[in-house]
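Take a look at these structures.
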Structure P
Amino acid sequence: MKKEEYLSIISQKTKLTKKDIDLVVTEYLELVKEQLKTNGKVSITNFGTFKKNVTKPFSYFSPVDGKALETEGIIKISFSSSKQLLEKMK
């Protein structure tokens with residue numbers, strides 16, 4: 001589903017305008033991103049936990065110029081679902 005479809009469904013259920021819902025959803029997602037960046041972990045009750053993982057820097061061989069290149073750690077986001085979410089999926 002696209003964001004517009006989600007907004008329509010929520011609008012029908014709550015009788016709020018799509019503009020207001022879009023503002024709330026956008027601000028909520030920005031807050032989650034901010035917290036993930038600063039704290040490295042965000043838990044959403046009855047949904048799950050997002051966690052920032054940073055890999056160690058590593059070097060690899062470049063066949064183009066024959067040099068060893070160093071990388072910075074790669075940032076990855078992992079998600080582990082809550083028990084309630086898993087139960088709902090059954």
Structure Q
Amino acid sequence: MSNVAKLSVTLTPEMAALIAKAVEAGEYATTSEVIREALREWNLRRRLLQQEREQLQKLWADGLASGPGQFKDIAAIKAEARRRRTAAKPSRGD
């Protein structure tokens with residue numbers, strides 16, 4: 001790695017032990033590899049969360065743009081959900 005930055009981090013003894021154990025077990029060659037993989041995973045998770053956030057924002061905007069809803073309040077929504085659930089249940093005579 002020709003272009004690297006050396007950083008110093010403080011870890012709890014438990015975290016340091018986990019890293020040392022992974023290296024001792026041969027899962028990683030160095031502690032730096034453990035940290036680099038952890039950072040790659042962290043970065044991937046952040047990107048996925050951002051994508052999910054953007055998707056929710058788009059769905060929200062689409063919902064608002066679609067116009068007013070057909071139900072006047074939450075009670076009406078719940079009543080419709082109960083009606084649909086009841087209608088979807090098979091009769092006991094089947």
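Where a number appears in this text, it was derived from the coordinates with a stated rule and is not lab data. Computed from a predicted model, the values in this text were never measured in an experiment. Cβ atoms are built from the backbone, for glycine too; each structure is taken alone.
Taking mean count of other Cβ atoms within 10 Å over residues 3-10 from the coordinates of each of P, Q, which one would give 13.0? Provide the component values of the computation, followed by the final result.
Values: P: 13.0; Q: 5.5.
Source structure for this number: P.
I have 5.0 for distance in nm of label points 7 Å out along Cα→Cβ at positions 27 and 59, calculated from one of the structures P, Q. Which structure is it? Mind showing how you got there, number by number?
Details: P: 5.0; Q: 3.3.
Label of the originating structure: P.
Can you say which of P, Q returns -23000 when helix-only ellipticity at 222 nm (-39500 (n - 2.57) for each DSSP H run of 4 or more, over all residues; to 500) is computed? Before the final figure, lay out each step's value.
Working: P: -14000; Q: -23000.
Value -23000 for helix-only ellipticity at 222 nm (-39500 (n - 2.57) for each DSSP H run of 4 or more, over all residues; to 500) corresponds to Q out of P, Q.
As an exercise: Kirkwood radius over Cα pairs in Å, calculated from one structure in P, Q, equals 16.6. Which structure is it? Kindly include the intermediate steps, with their values, before the conclusion.
Numbers: P: 16.6; Q: 19.4.
Source structure: P.
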